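K.L.:
Listed next: structures, encoded as structure tokens.
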Structure I
Amino acid sequence: MPVEGTLLAGVPRVVREVKYRKERYNMATKVFIDGSEGTTGLRIFERFANRDDVEILKIDPELRKDPQERKRLINASDITFLCQPDAAAREAVSFIEPDNDHVIIIDTSTAHRTEEGWAYGFPELSSAHMDAIANGKRIAVPGCYASGFISLVYPLIASGIMSKDYPVSAFALSGYSGAGKKTIAVYESEDRSSDLSSGREYALTQQHKHLKEMKAITGLSRLPLFSPIIDDYYSGMVVSVQVYADMLEKKMTPSELLAFYREYYKEQAFIKVAADDDETAASGFLAGNLLSGWDGLKIYVTGNEDRIVISSQFDNLGKGASGAAIECMNIKLGCELTKGLNL
């Protein structure tokens, strides 16, 4: 079942421990961002600008790749965000001292999203996902494309509307910021190639790194077909799943599916569902950059009674990355889930 409301219903044990230490000793939460020079790390850092409940543990720029200094800061922190490539993220976890039972890891890389013992950082999917985040100390932030895909497919399978062996296909449109600093620099270069002015389909071998979590988290029995497109704008994303209505376990119209998603995600601050007469959907276009700068996700259902397109629209740097990471931190701190986020 979905999670209702924007506040924790009760305060889990791990959250109580963190809150007790902060309230008892009037201490700010010590946060270390391992990989603070990358796109996600920088955005997380920026989101703490107006928060007085967080103390950032900063690393000397000359030592940001030094294993011993990273190890020291990780173990000194209450919460460490990992904003590193997969290998470096796994290395960072290995730095945690055996007797360190307080540090919480929130990993934004691909490394641990399907690993046993790691909570998947999408609390709106179910009460079980919320509980795992609230009570765990190892949290994996979903991938951007995966966030859009899973927000659509997980409820269908969990509710018995779509079978686990449905041959799911999806396509997506994203701004170039999701590809990292090197790609951003290429897109923003004055002498860039002319092909960058057009949308470019990629992952043509059907080996995109988010496919593993798309399958594992939704419970699909096979990997979905997935075609992502990177385009000439900075941030924002649309992920769309196409279905034949008569191949669903329960045939539904677009209007009925919209009503289903509204009920599933009711009272969720981070997920909105379009109205039947939504002006954006009615225009015949879903712009990839429309929700850039917003930390939520919006769901649309279009098409007709035979062929339906279900879409999620959001910021790949928001609910698709740093925004989701901060949401998970807010759960751990037992504060308002939307604190420090743009909704």
Structure II
Amino acid sequence: MKILVTGAAGFIGSNLSAKLAGGGDEVVGLDNINDYYDVRLKLARLEENGFNGPYPEWGITTSKRWPSFRFVKGDICDKESLDRLFATEGFDVVVNLAAQAGVRYSITNPYSYLHSNLEGFLNILEACRHNPVKHLVFASSSSVYGLNAKVPFSEEDKADSQVSLYGATKKANELMAHSYSKLYGIPASGLRFFTVYGPWGRPDMSPMLFATAISHGKPIKVFNGGDMIRDFTYVDDIVEGTIRVIDTPPTTTVPFEIFNIGCSNPIKLMDFISEIETAMGKEAVKEYLPMQPGDVYQTYADCSKLETRLGYHPATTLHDGIAAFAQWFKSDKNPLR
């Protein structure tokens, strides 16, 4: 298949693209390489996947690792260029992972979320409408569950009480995609990711923040006094689940599905910190702080739908996942250590 992966220089996107290209699919990766976080990490992910740059706007670079993997530097908000790419390439599948990420950042920079997560996603939908694809897979988030107190979170639960603009834009993406599935018959699947971690992870997420602080002898920020629970999911399990969804487009009357992708094994924050301390070989200095705006007390995925329909079973324990992360963090592959 020919697959477009947007956000291909991102954490999940770079790992997914590598897995697809390594499995024989023709992959076109698209990313604007913005500076929301340190660009060196995005460039290093691209280098790991066989690209060296430079990356001219909307120019095409071929991977030296997989000839079937090409990269385009471009922004999904550039509708004219995006439409031209779709018309030229004729994609079978589109995986939209491009988005403005971060819950806390959405508190102080709301307009960037409207621009990328809503306008950009609309451009993707319109491109799929005018250049029909066999399947559109897009990233949603566990943040859509917001104030939902029932655990574990199920796709059947109400998700209309988001506590951050980021979560609200992800819920909006689901509604937008559903409407396009109904109106134009576009098979679409939304993936509610739960706290992804692992090698090449984002520097604004807790594993990188904690490991960086510990390695430099600086305090880590522990919110809500450490009384938080997260369904941490290793990136390889996320990629495996995503590929299973890619290969199974919905065939219902309205061809639209939502899937949780998590570990279904929520971990207390303090236990998570303990695993990182063990892997780093050093105890963290802890600064206890109150709950931050936009945060929720716990996330916990019910993945039974994905398990029953597509055979998804997360295989990586927290201990093994953190060990793999720490090994990468300490290695020369990490440009930010």
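FYI, it's all coordinate maths here, none of it is from the lab. This one's a predicted model, so the numbers in the text were calculated from it and none came from an experiment. Cβ atoms are built from the backbone, for glycine too; each structure is taken alone.
K.L.:
Using the calculated result 0.94 for Rg/Rh (Cα atoms, Kirkwood Rh), pick out the matching structure from I, II.
P.N.:
II
K.L.:
Using mean count of other Cβ atoms within 10 Å over residues 82-89, single out the structure from I, II with the greatest value.
P.N.:
I
K.L.:
OK, next. With relative contact order in percent (Cα under 8 Å, 6 or more apart) as the yardstick, tell me which of I, II scores highest.
P.N.:
I
K.L.:
When FRET efficiency 1/(1 + (r/R0)^6) of positions 218 and 290 (r between Cβ atoms, R0 = 25 Å, to 0.05) is calculated for each of the structures I, II, which structure yields the highest value?
P.N.:
When FRET efficiency 1/(1 + (r/R0)^6) of positions 218 and 290 (r between Cβ atoms, R0 = 25 Å, to 0.05) is calculated for I, II, structure II comes out on top.
K.L.:
Out of I, II, choose the structure whose coordinates give Rg/Rh (Cα atoms, Kirkwood Rh), for residues 186-225 alone equal to 1.22 when calculated.
P.N.:
I
K.L.:
Taking FRET efficiency 1/(1 + (r/R0)^6) of positions 250 and 274 (r between Cβ atoms, R0 = 41 Å, to 0.05) for each of I, II, which is largest?
P.N.:
Top value of FRET efficiency 1/(1 + (r/R0)^6) of positions 250 and 274 (r between Cβ atoms, R0 = 41 Å, to 0.05) goes to structure I.
K.L.:
For which of I, II does helix-only ellipticity at 222 nm (-39500 (n - 2.57) for each DSSP H run of 4 or more, over all residues; to 500), calculated from the coordinates, equal -9000?
P.N.:
So the calculation was done on I.
K.L.:
When distance in nm of label points 7 Å out along Cα→Cβ at positions 34 and 282 is computed for each of I, II, which one produces 5.1?
P.N.:
I
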